[in-house]
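J.: Pasting the structures here.
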Structure P
Amino acid sequence: MKEKVQKILHTSIFQCIVIAIALDFVLETLGRHSAFDAVKYVFSHPMIFLYNCSIIFFTLTLALLIRKRIFGYCIISFAWLLCGVTNSIVLGFRITPFSAVDMLMARNTITIIDKYFSVWQLIVIGVMLLLALAGIIVLFIKSPTVTGSIYRIRTTVFIVATFCCVMLFTRIALNAQAISDNFSNLATAYDKYGFVYCFSNSVVDVGISEPDDYSEERISEIKAELDEVGTSGAQLGKHSPNVIIVQLESFMDPSYVKNLQINENPVPNFDAFKESCTSGFLTMPAIGAGTANSEFEVLSGFNVAYFGAGEYPYKTVLGDATCETIATQMKTLGYSTHAMHNHDGTFYDRYHVYRNLGFDTFTPLEYMYDVKYTQKDWEKDDVLTGEIMKTLNATEGRDFIFTVSVQGHGRYPDVLDEEHYDYPIRVTGTGSESLDVQWSYYCNQLYEMDQFIADLIDALQDYDEEVIVVMYGDHLPGFELTEEDLENANLYQTEYFIWSNFPGLQEEDEDIYAYQMSAKLFDILGMEKNYMQKFNTIYHPGDENFDDVMSNLEYDMLYGEHYLYPEGWPYMPTDMKYGIDEICITDIKPGVFQDKEGCFIQGKNFNLYSFVRTEDGVEKETVYIDRNTLFLPDASFEPGEEICISQMGDDNIEIGFSDIYVCQ
């Protein structure tokens, strides 16, 4: 028996089992930031823990196909640990755990990583990654090689059988409701079902599954019902105002947080408007992160819960597919449609996605001027007032402007830089000096964002065209809040208000979901709705057929056969223009700047993101002097040579070009 036990202990299967159990425990410890909480999870959910272990076990069996098995075990384990460590770090900055879709955000993450980590922390991370790479190389060289036959066919059969067992376990667990594949709350799902299953599910669960009853006949039935929805409930009669929607980053009224002691109200203007205007709670799809999903629900009327776990449609389907939105509907009503965001235009791929959502123009940070920054180098929102007014004045007709702010974004610092910034708002009562400082910083950002709200409303109050404004927070800030910490006991609720510069807008306070906002707005305006708005007019969460009808509509529009539009899908990508002000070159002159010879580029509307691009696609070293002047050191151009201005952000991706200038 002793010999048999020793033989079993040395088998590859036993090794995989031990590694899987140990690895899953480590991953849960990392995800919960506590070994004690991981132990509690193991004993309170033993079958789910073992199910998660089975998933890791399957991945480890792939190492049996190679001769350097120890190397294979280590590489697979390292991949899991890397995901676990990333999840642990992410949960230090936000409430939403790490999921597969975050890997699509890697390029964007690199551009803002300095806002979350100090220089020395980045150095430590870099050194650790280099050491890990060196370790992998050494491990490959030093790890022993299995001699003799490795029985590839038999091993492959075993791996396939293991995979089938995992799928069988998954189906049994789903049917027994021990686990779920519908993650309405990603953080809760990770806590309940384990990191391994939830992360694995986010890898394979992308898009909207085809509803069981999806068919041309079913969509025709839904269409007939929606076609009967009119514009009853209109309050404004013949008014067709400019429509401005402002999504405020991480904005909330901190008075809802229990135990916070604040020396003065940081959001007096927002509070005043929500008291005097139509307002209410707005249930968002995310906590502490997920701005793109919040704006997508408001724009489209879609519920992102039907997409994959933690999925950002901006990073998946909407990169290629067009979608019915407020913007597309406004265009049919004769409006010009504009989007703006005082951060990188490439973030969440907005510079591609917005053309698929129906926008005529998009003004990102790369096309803005005189931008100020917070202590954490996030762009301040006060620049948006001028951009909104400029956009309104740029057209003769009516405008729809969708604005996404960024100032309230985390991470929040532990130390206030009072030498360079003013912090009149002070917060205590959290029980932690460091957390008091973070809340103080955050509330001071709210204070400045609230001033932006007042400045914008003041500018619009006397504007010579009718304007209606919707303002709301996209999600709660990334503090470790619980429902018990909030007066309204809901982590998903922010607030909104609807204001106009003309009379007749009756106050109709109502708590709604983000995807219901556009239907409510169009009811107020008395405008013809699109199909998702009509759906959200007659269906409400909890209705008997709500899930079935909504999933059918969303699937048909983005993944199905477009049965809803039997005469052909009407939405095509727009020829979207970047920015409102035209950027152009008017002249080139040789000269000297800061003791360097080169060329002065004369033109209009340059900014810090303007670079000179030659006809061979090379960006020249460009020095910004002012809005009308750039300087190129050690540069000259031949007559007939063609150049242009490229607008390029911190991630070195070009967003739009000026017209070609032919050198004289």
Structure Q
Amino acid sequence: MTGPINQPPRAPKRPVRLRFHGHTRQDDYAWLRDPQWREAMQNPERLQPDIRAWLEAENAYTDAVMADTAQLREQLFAELKGRIREDDSSVPLPDGPWAYYVRYREGGQHPLFCRRPTAGGEEQLLLDGDALAEGQTYYRIGDAEHSPDHCYLAYCEDCTGAEVYRIRILDLERGELLPEVIEQARGDFDWAADSRTLFYTLQDEEHRPRWVRRHRLGTPVADDPLVYDEADPGFFVGIGRSESGRFLLIDSHDHTTSEVRYIPAGEPEAEPRLFRPRQRDVEYDIADHGQHWVILTNAGAEDFRIALAPLDRPDEAHWQDLVPHRPGTLIRSLVVYRDWLVRLELEDSLPRIVIRRWDTGEEHVVDMDEACYELGVVPGFEYATDTLRFVYSSFTTPARVYDYRMDTRQRTLRKEQEIPSGHRPEDYVAHRLMATAPDGEQVPVSLFHRRDLHCGPGTPLLLSGYGAYGMVDLPGFSPNRLSLVDRGFVYAVAHVRGGKERGYRWYREGKLERKQNTFSDFIAAAEALIAAGYTGAGRIAAHGGSAGGLLVGAVLNQRPELFHAAVADVPFVDTLSTMLDPSLPLTPPEWPEWGNPIEDEQAYHIILAYSPYDNVRAQAYPHLLVTAGVSDPRVTYWEPAKWVAKLRELKTDDNLLLLRTNMNAGHGGASGRFDYLEEVAFRYAFLLKVFGMTD
């Protein structure tokens, strides 16, 4: 199985024949899926010995091949670390008598959760992530929520990377943990108004958040009453609180359908009330303001609208439009304050913040400086405020945190991302071009490079893409990318269909039977960059993770000659097999995205036509680095492992093919911030190696 360490491992073939809808597939590497994968996900030591041996052989081979980059990786890591302020801190968010924030200590890997009195005074260290992570191979604090009276802090921790959380509750006055511990939690939780009742979600054995329970401090967790049971395996359930604090909201959803129930936060034992019954492909979110519900929905409005309804008559017959539907302008989210309504919109891949005064209906847009940028809103804790916090960045401009006075329209810069090793935005230029897809659609491509770079057919270019679930990938700042760009790379993002960069239609046309558009858009982006003189055929590196890894895998099967290299992080490449297995954590909720090949023969053949694993064939492939995580519940480790095994068998070239499996982490990779940078340095070293740029 393993062979010499300087030779790639060869996985044995153990054929399994699979028959659906009269069609037979042969899977030679199905054995790489551990029958006890649930146990192995939470404890990788329980992997079957032959599977573990093969994964470790692949890791050993990867380490051997990359041994000559050890010094380069050290240099890259030092660069990446040098761009991080080690004692960084978030801007404190006020909530009445306290302001809450997260900071890091010099040399620390994990966050510290803190607060200070808003009137001035000493810091209180609430959670010390470094101390909690001590002795753990993986540790991550998923979320932390203080109670409305500021006496308690609930937080959840993941000790495996499998995204199975433990909820603990800290008494902030005594500085002591309460004895009750909530296991098998999903990580969604929030407080009722009494500050003694905590609502939380639990996962079922299939790793799906299914139940909402209610915990009263000081009572046994085993006695926590069931509040809601989501019986549909295709739906996930979450819990949160409206901005006013008056309601707890139970949200059931898949990728295209949602349903909300509400409980008065002051009546935690009340039965949840249904707001609107679920209807396929209809999404809605709700908030409250005064005597009205505020509804963000795509019901009768593909790019969403905002409606109002009386609190006591929420049925759709009483909905009245506040912000009507405007085709092509996607309303992504809203934040409700006492005197203001804030919405985040997206039009032609450019975001904007629109602020509306409740009493007059007057609206204005917050002006931005650059042509291409990323924008995010930080809702904060306070409802009766005139201050909005937002975060702005671009490919060339580090993140800036602003406090914006909605009444006077004055903004205050509260923080600019510091690059300790230095950064001059004027040394770089950002562009946007439009690529023409085979069906004539115009695909936006954002890119940046050094101002002094003379682009041409030999210029290396990293092209990234995602294109799934309606996720929006905007041109924000990442200090890590500078390690490639400063060495002569062009960095580009293809805003392919499957995301919502150009509205909901952009998403709709990159899913289900139209999924090929995602891959064709990416190929068109590569060809447009070549035609525009930024690079040449065979000088592009493709990059994508998770569903973006599916994009990479499909494109490499279809047009491998365009690319010199590719990095596929935890790639969703065994698409058909996963969609045929309803026992996997994400399969039923994913059917609206990819189709249900179990019940729908057409969906079966559509997925079969692009599934990267099923379409590997005897041809030359570019240099390829693939990553995986044994604890990954989203893209299970065997998907990239099977893909690499099949590529090793069939590819006709001598290019590098490396699999690197993190044996103690999941979908997001290493949990410590510096450990993560070592993984980034490894990816960049691989790219520099295969492009002949290691000097």
Structure R
Amino acid sequence: MIAGVLGVVLCVVVLVVSGLVALGLTRKPQVAGAVAASGVVLGALLGLWPTVRVLAGGASSEASASWSLPGGTLAVGLDPLTAFFLLPMLVLGAVAAVYGREYLLLFADTRRLGFPFFGFNLLIASMVMVVLARNAVLFLVAWETMAIAAALLVSFEHDRPEALRAGWVYLVVAHLGAMCLFVLFLLFKASAGSFDFAAFAQTPPVGSAAVAVAVLALVGFGSKAGFVPLHVWLPEAHAAAPSHVSAILSGVLLKVGFYGLLRVFQLLGTRADWWGPALVALGISSALVAIVVALYQRDFKRALAYSSIENVGVIAVGLGVSFWAGSRGHPRVSALALAGALMHVWNHAVMKGGMFLVAGSVLHGTGTRDLEQLGGLSRRMPVTAVAMTVGVLALSALPPLNGFVSEWLLYLSLLRLGADGAGPLPLLLVGMLALVAALAALAFVRLYGVVLLGQPRSDVARHAHESSRWMTVPMLVLAGLCVAMAVFPGFVLAALDGVRAQVGGPALFPADQLSLGRLGAFNLALWAVVLLGGRLFLGLVVRRPVTEDDTWGCGYPEPTARMQYGARSFSELASEQVLPAMLGPRVTRVKPVGLFPGAARFSADDRDPLTRRWYEPAFARVAGWLASLAWVQRGVLTAYLTYVFAAVLAALLWVSLRSGGAP
């Protein structure tokens, strides 16, 4: 049965064709945006039907055709693992496309929008082809297309130095990962004699070659997922890209890295004992480092980007605990951890996708992402405030929202592993995950309070305005999905049965399924209490006459916005005095001294600490070494011809010596 996979291939065709039409309509941005967004929505509808059928227990399907490219065949397939990652691609892609049309039209007077509309469609299409591909050559072509489309979208505002830098950083890291994937597939080819995934599964590498494949997968796909220390592209790209593109990068593109890992592990067959501990170590270190750095970010979108790395770490911990528990004979723990990790993939796509759309709405309404310039937006942007409230609570893993459900499964799996006599390590992981969750709650309380509450800190915040319905409705749709996935976790879990079986995880025990259903009922009851309490509040309090007056300012005659906590002061105690100094910002203070003090000065460098401490000094040294060879590049044609002549002469000499020494 190939109808299913061909339906998704038709989705790719619609995405590309509509993107090309939008590119041709560059001079008519309104029409180009409508065509591109309609193409994404139509393509999503075409792809969702076969995707949902496979997740509901339908048969997998494959199709192939000949291709003139050496070693490559147009082999595609749709199985539960592919469908699991396709669903958020299509849903979030359609929502972000509708939002993105309105968002990009704000630039219609200064930029040509045909290419960004086309680039967005191409990005979605290439990601879909990555998960459909069943041939290494086709996979790499789709992977490179995805990387180039993402880099060009990240550099959309290329006249801004930070956007251009973000595009280059993304390309460097993406191609570092691609180099690892090239070697990985060559090792598979050496063992299987073919580039087809079916041949890989029949004759996988063994011994040291299998270890090399797994390590290359962790580096190549881990760089795309955003594991520390290969995460440095992520905050740069997410901050620079248009907000609907950031939603796709965080909600979907990062998960393509997990798809690659799970696919390679499946093709390798037997699990190695070290896979689980390696993923746990990568995950917990990524989560801790990222959430600490998120605490002091001044840029709204950069803070969200570091939160994405933290959530990637949580997913990796869940997968690692599942592999680890399975290899040690704890099937119940393995099932719980795998269910939590897979559910968190979907939860994070919805939560973080919605929050990046919120950030775009704030940027549209105020013209800035600087937290120190915001404040008091809940009155001026009420719909955005509602969507942000849901997103913040969900990302803080608080009930009654979906982030709590998936993280609760991870906690439950670790507690059961500790109760089964696995030693103190599971309980230590519980404590570390709890620390991550506490810091995440602090980070999002900071964002919520600084952006929405208090008084406006600048004129741009004071004159903020709500976004149009084309932007607010997509935010509310994703907020509604956060609520629905929390209230009906059993339906989400049922959709994961096929992929859990394919990955190799055991089925959940009936008692665990029942407890998850009770958790959904608890969330529903809590929502009822919240809504009823809100209704009573509106009825009893808001209808009373309200008078406005200045807040008590400790005796100051004219309180100002500068008297309230700012983004930096809110988290200063944690980021500079409690948490490790090596992960904190670089702060410069010149305090006033003496009876007649001179100028005082304060500055804080909140760039990524690994970039600042490791990568930039290392690249500066390499650049210095390469600069010492500048004399070779003289710009004289005769010099270059001399180099060519010398190279040819050396090659001929080497060949003659080898042939002369042969028997």
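Computed from the coordinates by the stated procedures, all read-outs in this text should not be read as laboratory data. Fair warning: this is a prediction, and the values are worked out from it, not measured in the lab.
J.: Supply the structure label, taken from P, Q, R, corresponding to helix-only ellipticity at 222 nm (-39500 (n - 2.57) for each DSSP H run of 4 or more, over all residues; to 500) with the calculated value -12500. Intermediate values should be presented prior to the final figure.
T.: On the way: P: -12500; Q: -5500; R: -23000.
Checking each candidate, the match is P.
J.: From which structure (P, Q, R) was Cα Rg over 2.2 N^0.38 Å calculated, if the value obtained is 0.96? Don't skip to the end; give the middle numbers.
T.: Numbers: P: 1.07; Q: 0.96; R: 1.02.
Only structure Q yields this read-out.
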